[in-house]
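Each structure below appears as structure tokens.
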Structure P
């Protein structure tokens, strides 16, 4: 990854975190865990961690994906780009997967 794409990725991560926390009133803890940016900066996969049950996780991701245009409208306040990347939100399940692996390893002992 280039220095430019790293800077854009980090700035987008901060911007999206602030937008989610200030503009959306979720009843669960929501955080941006990672962003995968395409080399040409035209597409961004945003991975979201949600502390809550499965239904609340899915509802948060659905709400974010339904409000993509609204979220993108705040980007110019945070970063200056010629073209704002297309974004899509994904549920980050690394914590749950790590817990499952930990339980499996504990059972092997």
Structure Q
């Protein structure tokens, strides 16, 4: 595992989505209260940027065609509006340590 600091925990919105760059590329960091998750940045439906989406009832919702995902596992939970399919998102290990957010990406 190659853990890298990507943010300060205090700088993250309490319930929000943040687009970040790691040494491997861009990812989506998700904070839901005290829980942290990290996934690939782009939706598997049409590659739209998920940082423009929302968190609703514990689900990550793409802001373009409303595909829904489980932020913890990346599992696709709902298909996009207008047809098509979404597959699971790639997820990354993430942790908070001494006020810093670390991701293995």
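What follows draws every value from the coordinates through simple rules; no lab data is involved. Computed from a predicted structure; not experimentally measured. Cβ atoms are built from the backbone, for glycine too; each structure is taken alone.
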Origin of the value 0, where helix-only ellipticity at 222 nm (-39500 (n - 2.57) for each DSSP H run of 4 or more, over all residues; to 500) was derived from one of P, Q: Q
Winner on distance in nm of label points 7 Å out along Cα→Cβ at positions 10 and 82 once structures P, Q are ranked, highest first: Q
Structure responsible for 14.0, with mean count of other Cβ atoms within 10 Å over residues 34-41 calculated and labels P, Q on offer: P
If volume of the Cα convex hull per residue in Å³, for residues 26-89 alone is computed and equals 87, the structure in P, Q: P
With distance in nm of label points 7 Å out along Cα→Cβ at positions 2 and 50 derived as 3.5, matching label from P, Q: P
Entry that produces 1.02 once Cα Rg over 2.2 N^0.38 Å is calculated, selected from P, Q: Q
